[in-house]
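Presented below are the structures under discussion, each in the form of structure tokens.
Derivation of every value follows stated rules applied to the coordinates shown; laboratory data play no part. Remember, it's a predicted structure, so these values are computed and weren't measured experimentally. Cβ atoms are built from the backbone, for glycine too; each structure is taken alone.
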Structure P
């Protein structure tokens, strides 16, 4: 009989495509902690004009809750809820994963932005997935390298134009993990 640790490591390798994933670096990616004003704790919300709600009914299978954004007002830019990281390793591969859904296709997505301090610049912007949200729960993921980034932002993004008003976008189980080579 194989030792349990060997069975676990074999299963981890099979399900990770030859790499191991570290712990989830996203804080409150399950939206369990909500501040009194109704916004998810730890996540930064800037120029927010929409209503957010923790939704325990509409969520992917196996997930406890989602964060729903009700787009009630038109706004000139895409909405964003962001979590920033200044302690990620440079030149390292990470995996961003999460679930998205929207009441009309294409108005919700995840986004990664890499920044450098010197010179101060945006190094890269990655939309996850390229096709954006649909009317069904969809798990999306994106591997990316941090390059020489000093700061990495993970965004929950959504359209706020006139066509998006009175629509909804959901996000659930947001995860960011460092990918490490298999032993």
Structure Q
């Protein structure tokens, strides 16, 4: 009986691909296809599917490391019998998965790029506000859409949240004079 590792290697070879690695259990293999950013996973000995190989088209994560999902029109998973020869499994993958995978991946990559561009523009606007009050944003934390300032020796705290194009400012324990100045600015505009 062929091992999962050798079977994964044989299927990958039929697809002109290469096995990039495996999980800790040794039952799931990531396969890089020759086309840019196209990856599959082969899972052997999956619960209730011991006689099947579960094959998934993989999608990249966005800038915040959240995995992107397949478009609703694309089914990214298929199963095949473990008893089939590698050449037949590769043909099934080509026919059932790889026909639409490039289009689905292009759609996901375009969405990822648009989300990342929006996130970076939002981060630039937040950095502009932080610079006004001398606060430095954390580098590399692209999920952070707010910053805080704390008063000296008191519980004074001001948080600035960026919500799309609007800004929410939460202030606690500020002085009456500070509150009057903030409110007067808001009334003037």
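Comparing structures P, Q by distance in nm of label points 7 Å out along Cα→Cβ at positions 106 and 162, which one has the largest value?
Going through P, Q one by one, distance in nm of label points 7 Å out along Cα→Cβ at positions 106 and 162 is largest in Q.
Given that distance in nm of label points 7 Å out along Cα→Cβ at positions 42 and 66, derived from a single structure, equals 3.3, which label among P, Q identifies that structure?
Structure Q accounts for this read-out.
Tell me which of P, Q gives -2000 when you compute helix-only ellipticity at 222 nm (-39500 (n - 2.57) for each DSSP H run of 4 or more, over all residues; to 500).
Going through each structure in turn, the value belongs to P.
Have a look at P, Q and say which one yields 11 for relative contact order in percent (Cα under 8 Å, 6 or more apart), as calculated.
Q
Cα extents along the principal axes in Å computed as 58, 45, 33: which structure among P, Q?
Considering all the candidates, the number was obtained from P.
Match the computed value 19.6, 62 of Rg and Dmax of the Cα atoms in Å, for residues 82-129 alone to one of the structures P, Q, and report its label.
Q
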